[in-house]
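Nothing in this text is a laboratory measurement; each read-out follows from the coordinates by a stated rule. On a predicted model such as this, the values are computed, not experimentally measured, just so you know. Cβ atoms are built from the backbone, for glycine too; each structure is taken alone.
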Structure 1
Amino acid sequence: MPEGITFQEALELTEIRDEPDVLDLVHRAGELRRKRHGNSMDLCSIVNARSGQCEEDCAFCAQSAHHSAHVDVYPMMSVDEILSHAKAAEEAGAHRFCIVTRGRSLTGADFDTALQATLRIAEETSLKRCASLGILTEEQAHALKSAGLCRYNHNLETARSYYGNICSTHTYEERIGTIQALKKAGIETCVGGILNMGETERQRVEFAFELKDLELDSVPINFLNPRQGTPLYGRPYMEPLEAVKYLAIFRLIMPEPIIRIAGGRAESLGSLQALGIEAGVDGLLIGNYLTTIGVDPEVDLEMLRQLGFDCTRKKEQ
């Protein structure tokens, strides 16, 4: 029998609305997390290494050239600039560091910069190396592995049945192809998406099971932070108790991977951030996000310590 709750059981949990029932769900998901993952918390930080004027049309993204959102626009950072951000993340308590770039893919000198930065981070910090550089070929995936990359983020964003409402410039299948290339290269996979983009509750469950089928290492869950100038601007934030509920549901569907809270955390969870973490979460994005300001890392670390999590950086196996 597959581990985790069934599709029908997950659908029934989406109907929960009352706070006592959500709290029971949080307890159940938290117990599962403790059983499978103990009290360790995986902390990652990112750098927006190439920003703005993206050719893709993702409806949520302020960096898209198709939208009128205002973001900083700059070319690929230098290796030294990326390394400086990595060392600051290490000092702030991060366990891993992710080089993130806008665009469909990274090629030529920019891809070489990402490779060299990965090598330098491995040599000069204790951080695990991650990247999110768009669609990859198998050759690129193997090159990143050789440079010491540990994990790659490539979010599917939403359920296959809703994907066409979010992006038209690349397909769901293209993203699956990159995930397959990562697995062939032996790179850990970090694949999740964004909740509250207009999808139905059933589609959220569909999405969770699509992620589960990919047998991922880490699943980042973002909550929409609607940016002015994007097609999704004007949507309300997800209600805090609803956000907590879905964190728990995703954990119950997927017992094995890290469930990580990423963008939109403060806006959607509000004063319930600690409760959201107790809902089966064992990964957190700390520091700033791609185009928005995050929570002070020391505030996050103190909250995690009070919740009983071990936030020490583990040595690579």
Structure 2
Amino acid sequence: MHDTIAQIQQLHNIIGREEELELSLIAAGAGKHILLSGTVGVGKTTIAMAVASHLGRNCLRIDGDERYTEQKLAGWFDPPLVMAKGYTKEAFIQGPLTLTMEEGSILLLNELNRMPEGTQNVLLSAMDEKKIYIPKYGKVEGKEGFLIIATQNPDEYIGTSQLSEALKDRFICITLFNQNEDEEIEIVKLRSMCPDEQIITLSVIFTRLTRDEQAIRRGSSIRGAIDLADIFYSANKSFNDNPEAWVKCAKLAFSTKIELHDFSHDNFLELLKKLALKSLEKYKQRLTSPKRDVSANTTATPSDFDGGQKKNY
């Protein structure tokens, strides 16, 4: 199993996630449908696609939203063909569910809990009995190998709904959390265009602080660190420990990625300044930690913004 996981990580550029990959492979090997749950940006879709690819079966991906109807999922009769041929199989347009069931392939449902409840309910008999009944078409049976791998965001996210207990009961649920600091640094190195390791490290530290700040309802995912590193490098070309420079770039990187309890423009700026100083302090501590061997050209920690003068950007 260890060699298999290492191979999947290499093929799909996955940093860490050994346990989640192992659990997913075990569940898939037992023929169990998998639900990967976690906040935005933790890599649910990446894990789902990697596992599907490893299983070596055809995989059909659909992205859920509130407009995805039962007919789109299961299939529908084409009116002109019905007029010409009647309610025959030739007049039926297969949906992703019927297609993957009859092929014995994998249906990847991204953001399942963004679909309407009625659409979700179509999955119940397909998962439990491996069969569904479509009026005027008949029974569709799932061949050996048919598998559903789904992802979901937490219920509190806008546009999501809570899965029914009946639907959740048919899944094996694997929860993904944010990864540790060193793994997130490696992810940003891999995903960003920034070649400066110091910028990347501080960007990750800054991003992780947004998740612990009490004034923030929802902190940033790793995508915030990737954007911050790219933006800071584009603006400055090299690392510096000027907090104003970090705040200016953080405004761009986090404007859509964090949600404050009491949002206002002034609160947002003040919060970024606070986090910039904390980030620089934590970066200095990381450099001087005896557990780490990190070289850097700059280790100074600023004591204030522009000698105590606050600026508006």
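Where is percent of Cα pairs over 25 Å apart largest, in which of 1, 2?
Numbers: 1: 47; 2: 58.
Max of percent of Cα pairs over 25 Å apart: 2.
Can you spot which of 1, 2 the value 17.8 was calculated from, given it is mean count of other Cβ atoms within 10 Å over residues 15-22? It would help to have the intermediate numbers written out before the result.
On the way: 1: 12.0; 2: 17.8.
Structure 2 accounts for this read-out.
14.2 is what came out when mean count of other Cβ atoms within 10 Å over residues 135-142 was calculated for one structure; which of 1, 2 is it? Label of the source structure: 2.
Comparing distance in nm of label points 7 Å out along Cα→Cβ at positions 79 and 287 across 1, 2, which is largest?
Details: 1: 1.9; 2: 6.9.
Once distance in nm of label points 7 Å out along Cα→Cβ at positions 79 and 287 is worked out for each structure, 2 has the highest.
Where does the value 0.70 come from, among 1, 2, when FRET efficiency 1/(1 + (r/R0)^6) of positions 167 and 215 (r between Cβ atoms, R0 = 41 Å, to 0.05) is the thing being computed? The value was obtained from structure 2. Looking at structures 1, 2, which one was relative contact order in percent (Cα under 8 Å, 6 or more apart) calculated from, given that it came out as 25? Source structure: 1.
Matching task: 12.3 is the computed value of Kirkwood radius over Cα pairs in Å, for residues 23-70 alone. Pick the structure from 1, 2. The partial results should precede the final answer.
Values: 1: 14.4; 2: 12.3.
The structure behind it is 2.
Have a look at 1, 2 and say which one yields 0.60 for FRET efficiency 1/(1 + (r/R0)^6) of positions 95 and 183 (r between Cβ atoms, R0 = 41 Å, to 0.05), as calculated.
2
When percent of Cα pairs over 18 Å apart, for residues 151-206 alone is computed for each of 1, 2, the one that comes out at 36 is 1.
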